[in-house]
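Every read-out reported here was derived from the displayed coordinates using simple, explicitly stated rules and does not represent laboratory data. On a predicted model such as this, the values are computed, not experimentally measured, just so you know. Cβ atoms are built from the backbone, for glycine too; each structure is taken alone.
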Structure I
Amino acid sequence: MKHIPKLGFGTYGRTGTAGIAALETAIDVGYRHFDTAQSYDTEKEVGAAVRNSGLARDSVWITTKIDMANYASGRLVPSLEASIDRLGLIPDLTLLHWPSPNGDLALEVYLDQIIDAKARGLTREIGVSNFPIAMLRAAIARTGKGEILTNQFELNPLHNNHQLARFCQSVGVLVTCYLPIAKGRLKGESTAEAIAAKHGASVEQIALAWELAKEYAAIPTSSRADRILSNFKSVDITLTDEDIAALDGLPQTARAIDPDWGPDWD
């Protein structure tokens with residue numbers, strides 16, 4: 001069975017020729033997991049970079065996400081077929097990007113369609129994104145245990161979402177962290193800076209190493225070649241139990257992405 005690489009490359013903002021260049025740099029550095037979405041408008045760039053790389057299809061993991069505008073009955077499968085056309089490949093993993101805004105559509109309306117998409121061979125695995133515990137529990141009850149591969153949500157040392165993360169791990173759902181380096185907000189945080197100095201690393205590398213130590217997946221992104229490489233080097237850092245505990249105890253900040261139509265967070 002193909003396994004998702006725990007350190008991936010986010011593609012939000014990686015559009016056009018500059019986006020393809022960043023993706024090709026990420027491939028050269030060693031990334032083999034790329035996260036896109038219908039709403040990012042980067043599926044074409046991801047497909048182009050993978051084709052340009054010459055890598056075997058099975059050596060690269062591709063995740064995309066269904067936009068909420070495509071949740072209505074009969075819309076999800078055609079939208080995923082369009083994603084496949086843009087990518088030029090069948091994704092390894094397809095996520096529901098958010099719960100239906102304001103709960104306008106019942107979960108089964110769009111969840112059943114993504115289950116059907118997998119049955120049709122339009123994606124190898126399915127998962128969710130931004131699902132709080134109650135909704136994740138309901139999704140698992142409907143799909144059956146082991147069908148939801150991951151729940152992708154905002155998580156970093158400054159917003160650790162421990163309650164949701166622990167629930168995911170308790171039911172065998174991989175935690176995938178977006179905004180894993182907290183948009184640079186760890187700079188100047190004294191505990192994180194001290195741990196980074198001890199390891200000869202940046203605070204961003206320490207954040208990623210912390211997430212990987214917890215067996216989460218993380219999907220940082222950058223347009224800069226030096227940062228793409230630096231983020232990838234986090235796989236070489238081994239934090240001590242004391243480091244991890246110290247990062248666990250950092251003061252927490254509000255989530256950065258919190259739309260007014262979003263779910264009731266845990």
Structure II
Amino acid sequence: MVDPTQTGVTPTCPACEAPLASRADALHCPACSETVPVVDGIPRFPAPVEQPASPSVFDALASIYETPLWFPALYRLTGGPRAPIDDRATIVEALDVAGADVLDVACGTGRLTRVLAADAAAVWGIDLSLEMLRRARRDATRDGRDNVVVARMNAEELCFEDEAFEGVACGWALHLFADIPTTVAEIHRVLVPDGRVAGTTLSADGPLALPATQYGLKQTLGAHVFEREALRDLLLESGFRRVQFERYGAALFFSAAK
């Protein structure tokens with residue numbers, strides 16, 4: 001795995017926003033002396049105390065997330081038989097990541113991160129679940145993706161400079177953030193001009209069209225189910241343009257340019 005400060009993107013201090021430098025088992029801020037601990041190769045930036053979907057839920061899912069017991073079954077149930085066989089390929093195509101620095105927001109076990117890394121210059125995968133991140137780091141190493149960095153980081157407060165990335169991916173997570181407009185604004189901030197965001201989220205269609213189902217998701221996971229036009233309005237109001245959607249059942253693929 002690559003040194004976080006030796007990629008084309010340098011993380012910034014959560015206290016004063018100055019660039020961080022590597023020092024022993026931490027990232028150190030030369031400007032204010034703040035440190036971000038690095039444990040098991042994973043930088044641990046400050047995490048929110050409260051969020052709608054507890055990281056402990058995803059910690060428990062880390063070992064089975066990519067197996068037929070979880071994501072593949074849920075994806076097919078959500079998207080139906082017409083959904084792309086591999087959702088990741090659609091996201092990568094929308095981003096055009098060749099030679100780019102890419103951010104994978106809420107990377108989970110890194111199933112999308114690893115695919116992005118095949119062509120990207122470097123990929124930062126961030127998440128709040130440490131078990132998911134440990135899995136992501138292990139599997140990236142297994143696959144020889146030495147251009148991947150994973151870090152615990154809050155998507156609502158990205159510790160990167162403005163215009164740091166050419167592309168941002170967000171697979172199956174936008175509906176889980178406590179403050180979705182702030183997350184979208186942060187994604188817009190860290191993108192270069194003409195940079196793109198692409199991802200997948202939940203649409204109020206197909207199996208999620210019933211209000212009772214949406215209420216259950218909200219109560220159990222804090223998940224927000226999007227009306228397509230509401231998401232379009234949010235992206236446009238955040239400064240994005242050329243917003244595009246593809247929907248399969250309740251699986252909503254989206255992309256937009258800065």
Structure responsible for -12000, with helix-only ellipticity at 222 nm (-39500 (n - 2.57) for each DSSP H run of 4 or more, over all residues; to 500) calculated and labels I, II on offer: I
Parent structure of the calculated result 0.25, given that FRET efficiency 1/(1 + (r/R0)^6) of positions 195 and 219 (r between Cβ atoms, R0 = 30 Å, to 0.05) is the read-out and I, II the choices: II
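By the measure mean count of other Cβ atoms within 10 Å over residues 67-74, tell me the structure among I, II with the highest figure. Walk me through the intermediate numbers first.
On the way: I: 15.8; II: 12.4.
Result for mean count of other Cβ atoms within 10 Å over residues 67-74 over I, II: largest is I.
Which of I, II yields 9 for percent of Cα pairs over 35 Å apart, as computed? Don't skip to the answer; put the middle values down first.
Working: I: 13; II: 9.
The correct label is II.
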Distance in nm of label points 7 Å out along Cα→Cβ at positions 35 and 83 - highest-scoring structure of I, II: II
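One of I, II was used to compute semi-axes √(5λ) of the Cα gyration tensor in Å, for residues 91-170 alone, and the answer was 21, 14, 12. Which one was it? Present the calculation step by step, with values, prior to reporting the outcome.
Working: I: 21, 14, 12; II: 17, 16, 10.
Answer by label: I.
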Among I, II, structure where Kirkwood radius over Cα pairs in Å, for residues 155-242 alone as derived comes to 13.3: I
